[in-house]
Structure I
Amino acid sequence: MDFRFDIIIEYLPLLLKGTLWTIGISILSILFGSILGLIVGLGKMSHRAYFRWPTSMYVNFLRGTPLLVQILLVHFGVVPLLLGTTNAILASIIALSLNSAAYMAEIFRAGIQSIDNGQTEASHSLGMTQFQTMRFVILPQAIKRMIPSFGNEFIVLIKDSSLFAIIAAPELMYWSNAMRSQYFKVWEPYLTAALIYFILTYSLSKLLAYLERKV
């Protein structure tokens with residue numbers, strides 16, 4: 001096997017640029033997904049059916065359909081409907097955020113429900129409202145328990161971002177495919193991409209393990 005390091009060096013600036021886009025898309029998606037996921041998770045726990053039913057359907061649909069299909073729907077359907085034209089980066093962030101929110105909703109729901117009901121009752125007996133109880137008592141404790149699940153979801157997002165190469169978002173896999181197409185080589189682009197993804201996910205897992213110990 002004639003492994004060519006020269007084409008890796010040639011494409012290295014583009015691969016690093018793609019890596020930055022991968023990180024940026026993943027960070028924005030986990031942020032937006034967390035906010036939406038908290039709202040959806042609280043909706044699923046609501047006693048009111050008009051909150052619980054649509055949020056449950058949202059989670060079931062997003063978790064029950066392939067991310068690739070969701071990406072294509074957002075890229076060719078949702079974004080052109082909003083802007084009149086499509087945009088690969090915006091479509092990537094929207095699709096990954098919506099998908100992440102469905103999983104984050106379940107993480108929030110499980111974390112919140114893991115807190116003993118006695119703490120909610122004690123908060124109410126002190127005159128705290130439901131919102132104050134959730135903000136100052138329940139969520140701070142629940143989030144500590146959810147850190148490992150948050151980390152796993154972030155790692156999954158980084159790996160799932162590779163699917164955006166299909167809509168020509170200039171992330172890591174896009175430039176790996178460009179290298180393969182130009183030189184008709186397989187090992188060089190894809191092993192390099194795999195190594196970069198591994199470095200990202202391994203570093204993140206170590207950082208999250210450190211944060212978990214600190215918390």
Structure II
Amino acid sequence: MRKPKMLNIFKKNLKSEYKERLKRAFPKELHLDLKEVLKILPFQNNKVKLCDGVVHQVDNLIHDNELDLKLGHETLTIPYRLYFDEPSPELEAALTDKQKDILHCIYLRHHNGYLREKRLDLLSENSENWTIPFVIQLIGEYVYELLPIIDKKINESTLDFYAEFRDENPKYWQQTESRMISYWNEYYRYKFPKLKEYLGFEIVDRIKKRTHNKT
């Protein structure tokens with residue numbers, strides 16, 4: 001008779017762990033807004049349809065792999081992949097605009113590429129610098145459809161943020177550029193024979209050429 005109780009305790013502890021890990025992905029100044037977002041995330045469903053089209057039982061809804069990245073004076077720890085469902089539209093609609101952007105950023109780490117594309121498109125055009133670690137990771141991924149959306153978001157009003165992030169995280173920036181080239185070579189070289197014609201390269205080159213004033 002004790003097993004259901006122990007299972008509930010385990011699920012509660014796992015849910016708390018998920019929340020703590022997501023808190024580490026955002027600057028402390030956002031934690032009050034993040035708290036409201038975390039309230040609506042559906043952590044209870046562990047059955048996930050993966051890229052093979054088969055529904056799997058997933059023990060951990062946040063992948064163990066993480067990225068430690070600098071943003072200003074803080075180090076953020078970004079999950080590599082997430083597997084939980086989206087919240088209900090009704091609960092999501094009640095969030096503020098900033099809270100919705102936080103939610104969109106969280107789902108930019110989702111395992112489903114279509115969902116990442118959807119959330120990237122919903123992210124505010126005038127988004128702040130804390131969105132950069134989530135957006136820039138997508139440049140080095142295989143889903144080409146993300147690049148035209150990223151292209152619009154990395155513009156004159158946001159380029160300085162990206163240049164500063166680049167300088168704060170030189171090793172990660174180099175890895176992102178290398179992944180971008182690798183995916184071009186593997187999947188898109190037949191369509192874009194020259195690397196310079198590939199949109200991922202154009203975006204990376206734009207950020208590389210940008211200088212910013214260090215204060």
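Among I, II, considering only relative contact order in percent (Cα under 8 Å, 6 or more apart), which has the greatest calculated value? When relative contact order in percent (Cα under 8 Å, 6 or more apart) is calculated for I, II, structure I comes out on top. Of the structures labelled I, II, one was used to calculate distance in nm of label points 7 Å out along Cα→Cβ at positions 99 and 195, giving 2.7. Name it. Of the structures listed, the value fits I. Could you figure out which one of I, II the value 65 for percent of Cα pairs over 20 Å apart was computed from? Computed on structure I. When helix-only ellipticity at 222 nm (-39500 (n - 2.57) for each DSSP H run of 4 or more, over all residues; to 500) is computed across structures I, II, the figure -26500 traces back to I.
Of the structures labelled I, II, one was used to calculate distance in nm of label points 7 Å out along Cα→Cβ at positions 75 and 139, giving 2.3. Name it. Corresponding structure: II.
Laboratory data are not the source of any read-out in this text; all were calculated from the coordinates shown. Everything numeric in this text was worked out from a predicted model, so none of it was measured. Cβ atoms are built from the backbone, for glycine too; each structure is taken alone.
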